[in-house]
1. Of the structures labelled I, II, one was used to calculate distance in nm of label points 7 Å out along Cα→Cβ at positions 47 and 63, giving 2.1. Name it.
2. For which of the structures I, II does the calculation of helix-only ellipticity at 222 nm (-39500 (n - 2.57) for each DSSP H run of 4 or more, over all residues; to 500) return -8000?
3. Identify the structure, out of I, II, from whose coordinates Rg/Rh (Cα atoms, Kirkwood Rh) was calculated to give 0.93.
4. Can you tell which of I, II yields 1.9 when distance in nm of label points 7 Å out along Cα→Cβ at positions 15 and 79 is derived from it?
5. Thinking of I, II, which structure, once distance in nm of label points 7 Å out along Cα→Cβ at positions 7 and 119 is computed, gives back 3.2?
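Computed from the coordinates by the stated procedures, all read-outs in this text should not be read as laboratory data. What you see is a predicted model; the values in this text were computed from it and never measured. Cβ atoms are built from the backbone, for glycine too; each structure is taken alone.
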Structure I
């Protein structure tokens, strides 16, 4: 089992995306619970929010505030990235309740195994289009 922290996961993301044209800003926010950890400006100049988590076993420790934020913003480009050992599992915001309840048993939108191809992960985020609600 990995002793990785969310802080070390952030450093991996930052390093991995440093060779792309993405602007990655870590959000340090204690005044508004649930706001994701990262703001990404992608190569097409679109914004994305990314919550970083490190799994303990199959459990993903999302707080109720994080689930609420993701659920309320499911129509936006908001994501949950979960690191487990050598794999990053990428979930859409509309999957937050499922990830909260089922952890890594929830089917990820994408999974990336070491060596992580950060450009491929970024392309997955950039090319996903949130379905319009009727």
Structure II
């Protein structure tokens, strides 16, 4: 699962700010910032909020691929959301239910449910290690 969304960020001399758009992701999303870094932070918050809303309401969405274009930046999703999307994607690509993942982790079903919810996903290192073992991916290199 991609953890970045391509966003176009341009500077307005007239307004003395940076404008952000997410072309191909969600038409109508627009935010701004006083600096380029601030605009990137605002973009991350905006696209993460839209994806969280889509997940909560069962609205399908897709993240367009990054491509080479002037003023196009790969905006990272907020960490809890990025992990929740990764976990859900891994579980689904392995044709597993939440209950099956929970059983293999040795935890209650509700723990896995929380891990796939962007508002509650906050795994401990111990939990991350269990997830890594199940899906065969390294998430944390220590």
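1. Details: I: 2.1; II: 0.7.
Computing distance in nm of label points 7 Å out along Cα→Cβ at positions 47 and 63 on every structure in I, II gives 2.1 only for I.
2. Values: I: -8000; II: -14000.
Only one of I, II returns -8000 for helix-only ellipticity at 222 nm (-39500 (n - 2.57) for each DSSP H run of 4 or more, over all residues; to 500), namely I.
3. This value belongs to structure I.
4. On the way: I: 1.9; II: 3.1.
Only one of I, II returns 1.9 for distance in nm of label points 7 Å out along Cα→Cβ at positions 15 and 79, namely I.
5. I
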